[in-house]
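Peer 1: Some structures to go through are shown next.
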Structure P
Amino acid sequence: MGGIVHVHIPAANIVSRKHEVVDGQQRMATFTLTMASILRGLSKISEQSQNEEIKGKCAARSDEIREAFIVYRETQGAQRVEVPKLQLSRTDEPFFRALLNGENATPSRESHHRLKNAIDAIDRELILPIIRSCIPEEEKLDQLIHLYKVASEQCVVIHIVSQNRREAYRLFSVLNDRGRNLTDGDLLRARTLELLEGHPTVQNEVEQLWDIILDGKPEDITKYLKAYFPSVTGRRAPNKDLFDTYEQEFLQSPSTDSTRAFVRALATDKRFFEAIRQGEWPFLSASHATSWDRDRLHRLVNILRHEAAHPLLLSAVKLGENKFIHIVRLLERFVFRYITIVGAHPSPLYKPYNAEAKKIRDQVKTYQVSSLKNELNTLVSTRASDTAFSTSLLAKLEYSDNTARNREIKHFFSTLESYRRWYERGGRRRPTPDTMTVIDVAAATLEHIYPNNPSPADVDPAMEPLKQRLGNLTIMAGSDNSAIGNLPFSLKKTEFAKSSIGLTQQLASYSVWNAAELQTREDQLMTMALSVFKIS
């Protein structure tokens, strides 16, 4: 079963040894759950049996397993008490104990689900096939005992015990080339707890904060640490040696207060990061954001898939909701123009993004979004000019069978619709959206004005090579009647007139639909896009 690395923890007034597990937590927890499952199997055999000898054997084996692997008895004062042999973290221990006792516990975090899945799998694959088989009770008992002996006597571990936590973590980091490596978060947790030795109250608080920080999949925790570092320092996080970089930056000359403050800040921002990473609104209480603005964050993260902005958005939360809304709107229009349409590489964005992220934290009370806008305008002028944007727009937004591409086309039309009234009123100053209506990109459909598959009688040879172009497309809301498919334009007009989307409704004003009308509409869309997707 590989190496198990422990640190010996001196404990006053305790006769038995106490170890902190550095590596092997999952294996030890899984082994303990296996023993608990075998105990339940023995209990079921005993309940089903009328044979006193079998009941006696089940009871004897149960006592043996409990004392060997679940609890040990210790004298505290004048009483003999049972003490758990393996205790998990504070957030996992009650749930783990409930599973061991056979209680019906409800998972509330990722680690709980992993524990529940483990014991369910053990029951399903190892215990229940024996209990539910049609073999005699004596044979069921023999098979269960055989399983117990295989697990307890024929599994080998290499047990490494250190007297120093940092040494143990470093030792494991070097030796372990199998299984799950310790994450940088694990190493940071160990380092901060080591720094707080002699301050048990603060140490306990920090340990609970680390339970919050490290809740989740290892790769997601690493993503958070790589986003938090540039958000605070203004420098991009390294791909390697993240622990050493964090230690040098945040724990170089630590005091009790500075160590606690570092972990508190890391735990506070973890919740904001998890929301941002999933495109969910990070302001939970007293939020006045419209559904439209919440949807823009969702689009930035999940449709435009702009991960580079996570550190910047993490800092932007500190500015409050109004400025956060302004930044999200700005980034969403910029990213669509700069990356989605022009195809500029995102690497030049990291330096200005991270610099602005740090500036926000340093100047949280005085920071102006115009600072970010100026940086984005510089990038647009050099890499995503009006000419580059116009040239790329028609090529990138042609209809195809590519789901991601068509999702971008729907995003384009729905964004123009949101800014349509502002544009029709002259489009002055900063683009101002109509936030009253949210168009669900997932539910919306793209409609060909000249049909994609016209009937033979309706085929127009001049329109066939143009039918996938942007000018021949429009968007229909989920509530609109989009079952107009391949009808000719003369029949589609009636449905276009009923549309809740103004850009689509306007199509009903055309008397005919031909190549000239398509070109006119395409030019109009282009002019409107240059106004909406400007950085101002």
Structure Q
Amino acid sequence: MKMVKCVLLGSAAGLVAVAGAQGADLPVKAKPVEYVKVCSLYGAGFWYVPGTDTCLKIGSFVRVQTTWNETGSNVPIGAGNNDAGGRETRTDTANFNFRVRTALSVDLRTQTEYGTLRSYMNVGAQWSTNNSTADNNPAVADTIFVDRGFIQFAGFTAGRIRSYFDVNAFSSFSYSNPRISGDTTHTDGIYGLAYTATFGGGISGTISLEDNGQTNNGRGHLVANMSMPEFALGAESFDNKGQAAPDIVGSLRIDQTWGYAQVSVAAHDASGGYFGTANSTLNGHPDDKYGFALTGGFTLNDVLGFKGDQFGLQACYAEGAAGYCTRAIGSWQMYSSGNNAGFGWITDGIYDNVGVAAGGSNVELTTVWGINGYAQHLWSPKWRTSVYGGYTEVDYNGNATNIINQHLPGAAGTVVCGVPVVGTVSVPLTIGAGGGGGNACSPDFSFWQIGSRTQWNPHPDLDIGVDVQWTHLNTAYKGNLVTLAANGARPAGPYTIDDQDVVSVMFRIQRNFLP
């Protein structure tokens, strides 16, 4: 019995030892893991940041494009602040251009007692060729850009935004950057501080303080002092008062299943610097002047019962606020064969003090108006085609026209274009007495653009398409046998100032991921 007891105790001890050894090999119980959870509050792509109640979405795109008769920035050569290539010579113009652009977006949203707190950032880099082949211009340009960077909370939006003045975004149905609209989508946005109130039924109203144009991404502050060399062949410089206040923008909008409609108004500082050929506090200055802009437009969905089809129209009118109706700020120049050329200059306003006994003129505001529209048809889920177009006109009043013509080249006191020459500046044309050669003697001009884009989506995240655009310039100072100064490889001599055309083509491939 004693022997049996010893055997049993020994066996139990052995079993305990074996169990202990096996237990040492078993994994230690892991701490609870907090898995990433999908956030369904704001649409596809959002997920909860672990340990928080904040939802995050990360997006991106990569774009590769090739253009003919367009700059790397999607603008027809010669058309508004892309004028160097408009000389159309072997050494001034690169008809073939390309760009690679990529961006990363981060969208953070959190629910609060005041509604959604949102911060959004979209930054990227691009590599583009220049539209000029001249030795003193870089062959390519590498750029870091900030497309958007804003905070939204309790109805307020602050940061780099799309302007609340804008109605239809051409980027939705065109690869190009048409000049027939002032839409800021293609300009990587502007600075703004806005408040939006919602009234129910899809109706909202916004009041916004926005950048008045101190940078190219703004609306453009474009006041010309004709006592200075402001106008030249394919060039334009401005003499602005420094920014004292932002532009004030107001809009009223309705969003419904059928589409949306919007009206907007803006006030824009169009004040000049000082009188004289050089800025000096001793010279005095013109009175401060404000311009304004008005626009209205709409987009309709599922047009004529075709699912996904869209149609939109927009009209815009501005006095002293040109950048609200067109992105074609600056000068136009387009040369063609047979010594033909076309020109145009866009300003918010001009002023002068040469030959004015009272000490100078106040700013004469420039009128810019236009209309644009588009239609898009979905042939299938993978194919779509859009057509778009518009017309823009730039008008100088009688006083402004006389001021410009008084500075055309000629001996002081001689009559050119019906007014006596009172001074010389670097002006675009040399026009004989009485406007010789039948010249129109008018700085007014206009242009229209029409185009079509066809896009193939073999995958929902992949765009492959072609955009073809025709730009027509109705030139300023139209007439025969006008003597021009040398301009790049274009020699000085007699030219015919006439309307001009350019056809541009863009091919694009773009991969999108939760943009």
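None of the figures in this text is laboratory data; all of them are computed from the coordinates on show. Keep in mind the model is a prediction, meaning the values are calculated, not measured. Cβ atoms are built from the backbone, for glycine too; each structure is taken alone.
Peer 1: Assign the value -16500, calculated as helix-only ellipticity at 222 nm (-39500 (n - 2.57) for each DSSP H run of 4 or more, over all residues; to 500), to the correct structure from P, Q.
Peer 2: P
Peer 1: One of P, Q was used to compute mean count of other Cβ atoms within 10 Å over residues 234-241, and the result was 19.4. Which label is that?
Peer 2: Going label by label, the one that fits is Q.
Peer 1: Consider the structures P, Q: one of them gives 14.6 for mean count of other Cβ atoms within 10 Å over residues 98-105 as calculated from the coordinates. Say which.
Peer 2: Comparing all candidates, it corresponds to P.
Peer 1: Where does the value 0.25 come from, among P, Q, when FRET efficiency 1/(1 + (r/R0)^6) of positions 58 and 466 (r between Cβ atoms, R0 = 25 Å, to 0.05) is the thing being computed?
Peer 2: The read-out was computed on structure Q.
Peer 1: Then there is this: Using Rg/Rh (Cα atoms, Kirkwood Rh) for the comparison, can you identify which of P, Q gives the largest number?
Peer 2: The structure with the largest value is Q.
Peer 1: From which structure (P, Q) was relative contact order in percent (Cα under 8 Å, 6 or more apart) calculated, if the value obtained is 10?
Peer 2: P
Peer 1: Figure out for me which of the structures P, Q the number 4.1 belongs to, where distance in nm of label points 7 Å out along Cα→Cβ at positions 122 and 298 was derived from the coordinates.
Peer 2: Traced to structure P.
Peer 1: Looking just at distance in nm of label points 7 Å out along Cα→Cβ at positions 162 and 314, which of the labels P, Q belongs to the structure with the highest value?
Peer 2: Comparing P, Q by distance in nm of label points 7 Å out along Cα→Cβ at positions 162 and 314, the maximum is at P.
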